[in-house]
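No lab work stands behind these numbers, since they all come straight from the coordinates. Only a predicted model underlies this, so the values are computations on that prediction, with no experimental measurement involved. Cβ atoms are built from the backbone, for glycine too; each structure is taken alone.
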Structure P
């Protein structure tokens, strides 16, 4: 059989427990009896977009959803198929993990079409499993494999965020340096997109489990329910991370405000001591006649002693008032 190329990332026909590679020519033919197909497309390629909209047999509204620029996780049934959109951790080089990659899945009883622009490790793993003879046997198994693979990678990332937050809590409590604020903001920004997509993904999986689709049996629904439960826990963990980060931000702001108040207080005390001394020296520095001690060789020494006495008196008064 022809090998897939270009905008057709991969295509398989699974029959009798074995996966056979397909090309564009084979896709134009009807599938074998009791077989199902998986077709994986690159939505950035014009050939794939044209095939999906014109020759795939997929409803126009579903094709538009599969090719949309911006998507959120969701599940909906259309005609004889179902549309499932999920998000996964970005494991591509030089990419932020929280910049989640979407995979759009069109599911029929004997065919699955997946569409994406950026590579996703979950898709690569399913492809490798089919090539090695250990791939999903039914469309329902395929959906479970994808959902589990996407969910498995969320847990370690949330644990990393939690560890970073604990380190920041310790550091801010101990020293409250201003550079910790940038780290805290970066952590909160990392958690936001995860929460943004995982929450609707939880709902999408719940709708999928409840949907009366023929390609899911009771055991497969139980597997998906476990995936949905893990997603719920991840959302709760992200909510906890967000709440802790918010409290920590408030604690940091209070710590910073306290430091500023201390600094202002110290400067105010210094100004209170220096102001009378500046008044005296200003008067003695006036360019007029009759300045006391102007012609005395002891004038400067006496002035210095007088200023020291005034400063000492001011400090004594401030201590008596419990200001210092």
Structure Q
């Protein structure tokens, strides 16, 4: 199972909505996004979750975000659905949207135990960073029949093993999320190509049932981005010449001496992308997102940097889906 981790910014949610409406090439349940809301205005999030529910897409939503405008607040499940929807749609949202809680000692997040205690039903997702005391969990969590445990970051395999021991009589799922995107201080500093991740290969051998990442955005978070002197487009790919490890191509503009004319910078970067994917032996999947990059270049159109990020995320999702479709044995289950 693949668990991409989204922050609830507009273009991340748009990418998620667009991807959920596709004709899926993998079994239901193979794709399970996690969303941590970061905006006080929940309208876009609510519309996204309703659309995902109508598409039969399971989604895990954090109720105690630690970042953005909602840092330190506690959301309720009722906050995640529009007020004016039908009872049938309300039932869909309840069915497909799974409450998730950040199990952390981070003071930026609302305390997780009271939130978990208030959750009704028998399904919950716990997102661990390894800072909380595990012995605090046992009493509250014993009433849940099924827990999806998500471990974010490196060095948590022993912590995960302890969680399994505490819940050994249950049929819980255990997921490892690692940030594969190597963010540069400046867009102009990205190399042409670098390593992304092998988590999609190794998780199954370390007794996890799923894996995840932060797509081509990365785990680092900022409310707004300043003017960029360079534009970079990021496309991940499976390197079949290197044991199917995942790598990332970075296509960077050439005119980088000032933040002026981002449209021209985008077209410079996009030209490099189009040239690269035309190569007969390109490793980059020709996904619908790549097709859109090609269309934008041929029309010499700049859609805005948010749209560019959305396409990059979509390409990553399609690439991962194609990998899972070609490698069903990676879909480990207990």
A value of -20000 was computed for helix-only ellipticity at 222 nm (-39500 (n - 2.57) for each DSSP H run of 4 or more, over all residues; to 500); which of P, Q is the source structure? P
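Which one of P, Q has log10 I(q)/I(0) by the Debye sum over Cα atoms at q = 0.06, 0.12, 0.13 Å⁻¹, as calculated from the coordinates, equal to -0.41, -0.88, -0.98?
Working: P: -0.41, -0.88, -0.98; Q: -0.21, -0.86, -1.01.
The value was obtained from structure P.
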To test your reading of the models, identify which of P, Q gives 3.6 for distance in nm of label points 7 Å out along Cα→Cβ at positions 118 and 158 when calculated. Q
